[in-house]
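So, here come the structures, one by one.
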Structure 1
Amino acid sequence: MAERVGEGVWSLQGETITLPVEITSARLTAAVFTTRASSARSVLGETPLRPFSVFGRALGMIMCVHYDEWALKSYDEVGVGLLVRGPSGPPGLHLVDLPVTGAFTREAGQDFWALPKWLMDADLRFSKMETDVVVRDRTTEVVRASFRHGRLRLPFAVRATLPSWSYLDRGAQAGRVLRGRVPMRLSGVRLGRGAFRVRLGDHPMAARMTALGMTGKPLLTVHAARLHGPLDEFTEV
C-alpha cells in the first residue's frame, strides 16, 4: 500500500510521487451508453452514490486508454463507468471497473484516488478507424470488443474537464467519498456513433457492463489520437 508522506506527496514501491502528475501522452477510445436507472443503481451496490438520470435513463461509459511512459509508468487500462451524483456538488463519472496492465499504477490508483484498479492481461490495438480490445482476468476472458471510430474529425484540439466521484472499500482511501476533476487536452478527435461489437464472458465486470447497457449500439463514440493533462489529488466529501 502507498503511504502519504506529505501534502500531495506519496511513497510507493520505493518511489516518491508528487501530485499533480502530468499525463504526457495517451491514446483514448470511449463509447457512451444509456440504461435504465434501476439497472444502474444495482451496479453501485452499497456505495454512497446514486445514478444521474434523465427521463429515467442513466449514462454509462467504457473507455480504452494506452498511456505512454509517465509518472505511473506505461500501461493499458479499460474503464467501465457511470455518471453519478454524490452527497453534494455536480454529477461526475464514477468508475466501477478499471483493470490495468501494470502493478505500479494499480496501487497508485487505489491509494491516491480510490479507483477500482485490478491487474488484467489485455490486447489493445488502435488503428486508423477502429479500436479492438480483449480483457482477461488470468485465464478468464472478460470482454472482447471492437469500436468503430466516428466519421466526424475535429480539425482542432479540445480542452475538457471531466468531473469524477470515487469510492473504494480498500486501500489508503477506504470508505471515503472523493470528488475530483480531470482536466485534459484532446487532439486528433473523431466523434460519431460508430459500430460497437462486444462479446462478454462470465465475470463480474461483464455483468456490470450488461447492466449498463453495453451490449447494443452506443449513444456516442469518441476517439482521441492524443490525450494529455494533469491529474491532481481528489478531495474527501
Structure 2
Amino acid sequence: MTVIALIFFVSGLLQGITSFGFSLIALPLLSFQLDLQLIVPVLIIYSLVMNSTILLYLYKHVKVREIILIAFAGIIFTPIGMQILLFMDGNLLKMITGFFIFLFSIMLMLNKHYEIKNEKAGKLLTGALSGILNGSVSFSGPPLIIFMSNKGMEKQQFRANLTFYFWVLNIITIPTFFFGGLITSQTLVFSAKYVLFLIIGVMAGVFLGNRLKESYFKKMVIVILMILGIVSFVTSLNLY
C-alpha cells in the first residue's frame, strides 16, 4: 500500500508541475504490482480528478479559443485511431511515435522552432494526430505539447491549455469506459483508497510549478518529452 501511495503521489506531483507525465510514471510502475484491467480505468478516473484540481488553480490562464479546435479534432479522430490499431501493429505505432517524439524534442532542445503559417490547419493537424494516437496507443499529449512548445507558449498558459484539453478528453472517455463495463465497484473502491495521496501530490506540484522559472520549466518539458519518446520506442521492442 505504501509503494502504491508513493507512486500516485510522485506521478501526481509531476502532473501538477507540468500538466502531463502522470501515466509516464504511474503506468509502468503499477503494472509490476497490479493487473492492467484495474490500472487503466483507475488512471482514467484519476486523470479527471487531477485535471479538475489543476484547473481550479489555472482556469484563468486557459485560452479556450486556442485549444477548442484541437480538442474537437482530437475527439473526432480518436475512433479513427482505434480503427488504425485494427490494421496496424500497435508496437510498430509506438516505435514510430517514440522516434518522432524524440526527434522533435531534440529539435526543441536545439532551439529550432518552425513558423506555422496557417494556424487553423496546424491546430486541426495537431488535434488529428493527438486523437489518432489517443485511440491507438493512448499517447494523446505529445502532439499538443510539441505544438505549444514550438510556439514558445508561456508557462502558465501552456499548463492551463494542456490541462483543459486533457479534461475535455476525460469527460468524453469516462462514460465510454463506464458503459463498456471497465469501471466497476472494484475500480471505484481502489480509486477511493489512494485518491488523497494523488490530490496532495497534484496540489504540491501546482505550487512548485507556479514558482518554477520559465526557462527551467521549458527545459523540463523537453526532457520529459525525450524520456517519453525513448520509453515508447524501447517498450515497442518487447525486449522483456
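Sorting 1, 2 by distance in nm of label points 7 Å out along Cα→Cβ at positions 81 and 225 from high to low puts 1 first, with the largest value.
Determine which structure produced the value -0.62, -1.34, -1.40 for log10 I(q)/I(0) by the Debye sum over Cα atoms at q = 0.14, 0.22, 0.23 Å⁻¹, for residues 65-184 alone, calculated from the coordinates; the candidates are 1, 2. Comparing all candidates, it corresponds to 2.
Kindly point out which one of 1, 2 the value -28500 was derived from, the read-out being helix-only ellipticity at 222 nm (-39500 (n - 2.57) for each DSSP H run of 4 or more, over all residues; to 500). Checking each candidate, the match is 2. Among candidates 1, 2, the computation of distance in nm of label points 7 Å out along Cα→Cβ at positions 25 and 193 that gave 3.5 used structure 1. Can you spot which of 1, 2 the value 0.80 was calculated from, given it is FRET efficiency 1/(1 + (r/R0)^6) of positions 41 and 201 (r between Cβ atoms, R0 = 25 Å, to 0.05)? Checking each candidate, the match is 2.
Given a computed value of 2.5 for distance in nm of label points 7 Å out along Cα→Cβ at positions 17 and 209, which structure among 1, 2 does it belong to? Going through each structure in turn, the value belongs to 1.
Between structures 1, 2, the greatest calculated value of FRET efficiency 1/(1 + (r/R0)^6) of positions 33 and 153 (r between Cβ atoms, R0 = 25 Å, to 0.05) is seen in 1. To test your reading of the models, identify which of 1, 2 gives 41 for relative contact order in percent (Cα under 8 Å, 6 or more apart) when calculated. Checking each candidate, the match is 2.
Read the figures in this text as sums done on the coordinates, not as results from a lab. Quick caveat: nothing in here was measured; it's all calculated off a predicted structure. Cβ atoms are built from the backbone, for glycine too; each structure is taken alone.
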